[in-house]
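Below are structures written as structure tokens.
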Structure P
Amino acid sequence: MPCKLAITSMSLGRCWAGHSFIAKLDAAHKYGYQGIELFHEDLIDVAARLSSETPPPSDPPRSAQIAAARRILRLCRARDIEIICLQPFSQYDGLLDRAEHARRLEQLQFWIQLAHELETDIIQIPANFLPARYVTEDLDVIASDLREVADMGLRATPPIRFAYESLCWSTRVDTWERCWELVQRVDRPNFGMCLDTFNIAGRIYADPAVASGRTANAEEAVRESIARLVQQVDVSKVFYVQVVDAERLEQPIVPGHPFYDPEQPARMSWSRNCRLFYGEKDRGAYLPIKEIARAFFHGIGFQGWVSLELFNRRMADKGPEVPEELAKRGADSWIRLQNDLGLVVDKAPPPVERM
């Protein structure tokens, strides 16, 4: 299977900033995206817009969410865009509060129903990033929790797969190595991982809380991590990949910085505000994304969906030009990635007028 271009729906503008799902989908279609990761926030926004209530409800009933899923599928089909996953089913794994664990499983059963309506077979689970007092250190418990969702997915008709992802600020699972260990422990055919260039580099290469923006021995850490990844990871367990970069800040994220938040790790604040598309050196991109992506595509031989999961402060701007600007920047980065790594792709981007 050749590589196919996708993007996360919220990466083209946040719905709460006024960017409608249709506007974002039209921008994605114009610039040749073949798939989207549907951010649950966008589904909720579509459901709220379908409501006759004034103001629209912030927590639409499940019937409205089902109607929204059906509408989203129709909109995507009309533009020949596939929904590759529903995400993020977050703050689930390793909860110490087992009543909350049970509540989340009940929610997951509904997410499976939503996935069926969307005609996608993947739900993405980011590793839990709640404060440590809420999340167990016991990997056996975390593996058991994840096995529980995998078994729910296997019982579904049709079955649902789960893509587990380590975030560079996750509480217990913040490296691809720990993520891969848990995928192996779960040991279910429908449970795999999402590999993300940003979250790998963001953990072992970048440190946005120090002036240099880098960890000690950053280059060596990346070389060693890439070597382990190529040696250890079974590509059949990589359900899709994400490729983005991030900005080196002029000042570290410490008290006084505009992105500083005492309630969250610096890497999380940086991730939410400062991701960039691949190769955007003119915007401050500085991570070793080419080397990590090369390991994905040529080291373990990944082929399939490549998603551009951007989080950036630009997404919160209200200007109507935001979705198209971000879609174009992402498409430009996709061309750079193809050229830099010699990717075999499903189709070339369509010719469009320059903005």
Structure Q
Amino acid sequence: MQTYQDFLQNWPAQRKAEAVQKATEEQVFSVLEKHSLLPEDFLTLLSPAAAPHLELLASRAHELTLRFFGRAVHIFTPLYISDVCTNQCRYCGFNAKNKQPRHHLSVDEAAAEARAIADQGFQHVLLLTGDARHLSSPQYIADVARRIKPWFASVGIEVYSLTTDEYKLLVDAGVDSMTMFQETYNPDLYAWLHPAGPKRDYAFRLNAPQRAAEAGMRSMGVGALLGLESFEQDAFATGLHAWWLQRHYPGMDVSVSIPRICPHEGNFDVPHALDDRHLVQYVTALRCFLPRAGITCSSRESAFMRDHLLPLGVTRVSAGVSTAVGGRATEDLHNPGQFEITDGRSLKEMTSDLLGMGYQPVLKDWEHPATVC
């Protein structure tokens, strides 16, 4: 069976770089007239030739967003249940070398946190852990998911890479969605960024979405951590990943996350900091290339930026966010969190703002089969 890793080898860095540099304004105009785009067209929209024409990209992206999503905006919130991690990712606040208190919730404690989230009105929750199998085992994650599933329409995960059988364990426990950040699609840079720990295995992480799809995961989100690699390289590889998944798993809902690297505990100099104009170019190019894919914008971005990205393609946002373990139902553990958030709006505030802008906040868009009569 072909994997995305196999397919990506058709697009070496040099090929992408040359295509981006050779793109012309005429090609940009031609691409924006097409009804269906190829990967080569996506590269054209990511190129410097497209940068002066953001208004044209924005107009097309807005049209496609309204056509396929209307004014619906899906809202979710993360639940960090453990920050114990054995990896040494240079850019992450959970780096095992960072000398900070670590916390791991029991199943009962995690359930109490989830109950508090559900009581606020959330219907979509995303479980997150560090990479420490001795504590946050697949069985532990499954136990948490099974316990909290009755309170939510959707339980998702953003955890370390698992095997197909382990993903099946979670699906059977009620997990229906998964987010996997490849961080960067450059294997050499990936190796440098992950000097130690199980996450160092580039291929195992890259092919994780496919294993989850084979296990029956209903919804899949992919993304790169923007700022680690040059904009065009990782933006293209991420969009191409979603495009490949849509074609191989047409029954699965596929989305793209667009996180820019944020300050965190520890020191890391961002090698390719992404400015606002390039982020807008990425979102609009994604929407033109993947008109039916969701685009997720997290609280890493400011309220101003998130609000202004909605007409351009963003369809999913988080609210009521904490990147630390505990604090909703249990005692505030005063841990620093994985990274700093910028948009601290609660669910009530987010819902009110969306309604004020003419959008329809969506808290529940499907029913898990186990709960359907």
Structure R
Amino acid sequence: MLIGVDYTAAVRQKAGIGRYVRELFKHLGKIDRQNLYILLVPSDSTLHPLPANFRYLRLPFSERVMYIFWQRLRIPLPAEAFTGPLALFHSPDFVLPPLAGTPSILTIHDLSFLRVPGCFTQSLLNYLSKAVPRSVRRANFILADSENTRKDLMELMGVQPGRVEVLYAGVGESFKPSDGGRARARYGLPERFILSLGTLEPRKNFARLIRAFARLKRNGLKLVIAGRKGWLYEEIFKAVEECGLENDVIFPGYVEDEDLPSLYSAAELFVYPSIYEGFGLPPLEAMACGTPVVASEAPPLPEVLGDAALFFPPYDEEALASAMEKALLDDGLRRKLREKGFARSALFSWEKSAQKLLEIYSRLGKKR
């Protein structure tokens, strides 16, 4: 089969969905040497090596022009005009390009723009509210990051149950207990700290985490929030100032993938306070590195993390502070969270995800 893939996220986004797409197709390349893949990328992309049956196709325009042509102006220039005839086309990042009849698969990571619209800028909300439902209607088959996202698709967009399936993300082989000194040295981190990680934007709930951290008896403990700036992040820095924590909250920015195991391992506790997620990979990675996890009970985190995390209501600042204190001071609880975290994270692997994706490709390809 010849399968087309919109690979833009993998070459343009370092974290989040970009890393998801890179890992998924890297592991797909390890198990599938029969199908041929054409990976569509913008003209201004930096490429990484892939197996011989995966071929990059640089489109004759940049990512911004692609976005304007295909999503804003909706110019009906199909992907097949560049790839030639395809058996399947997969877009792993929310939106489909125009297609000339090729059966399509669309990955929807979450519907946060519908569940928590106040966490988005108006321009981004306007775009997602049009482009995502339009792509969902056009797709022949949809992949969801979790059962919660699958249910959201059925409830909020009327997707029929047989048209959507869950494809979980995985935990990479590099995520295991590691020397925390590397991350401390590279990012100037203190000896003792609580860690949180994610793009600096409202949905991640970092401002509430900062206010909860201010309630703790810190005894030299710092809070490290790692991730690039996203949108509407001003409230996060305002919370630091209002709590007088300028010397206690550290923002190292984006952390390279190869440094994440060291970063997770260096932390005394990993906290994931998000008010809504599609999956929630960072707490699983922290578990694989042996770090106890405190997480919001917002969906789908209980689905993904099982009984291996200490949960709190996402809007309850006092409950978050109490959960952090308990997870820091109760040695028996810490041991239990570590043990359960290792077992839980071992259930998710990119090999499993890639194998399931290949089975879906084969199944849909046979229906042609």
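Observations, loosely collected:
- Structure (P, Q, R) behind the derived value 55, 53, 46 of Cα extents along the principal axes in Å: P
- Looking at distance in nm of label points 7 Å out along Cα→Cβ at positions 69 and 301 for structures P, Q, R, the greatest value goes to R.
- Read-out distance in nm of label points 7 Å out along Cα→Cβ at positions 13 and 133, computed value 4.1, structure in P, Q, R: P
- Structures P, Q, R, by mean count of other Cβ atoms within 10 Å over residues 125-132: label with the highest value: Q
- Read-out distance in nm of label points 7 Å out along Cα→Cβ at positions 109 and 293, computed value 4.3, structure in P, Q, R: P
Laboratory data are not the source of any read-out in this text; all were calculated from the coordinates shown. Since this is a predicted model, take the numbers as computed values, not measurements. Cβ atoms are built from the backbone, for glycine too; each structure is taken alone.
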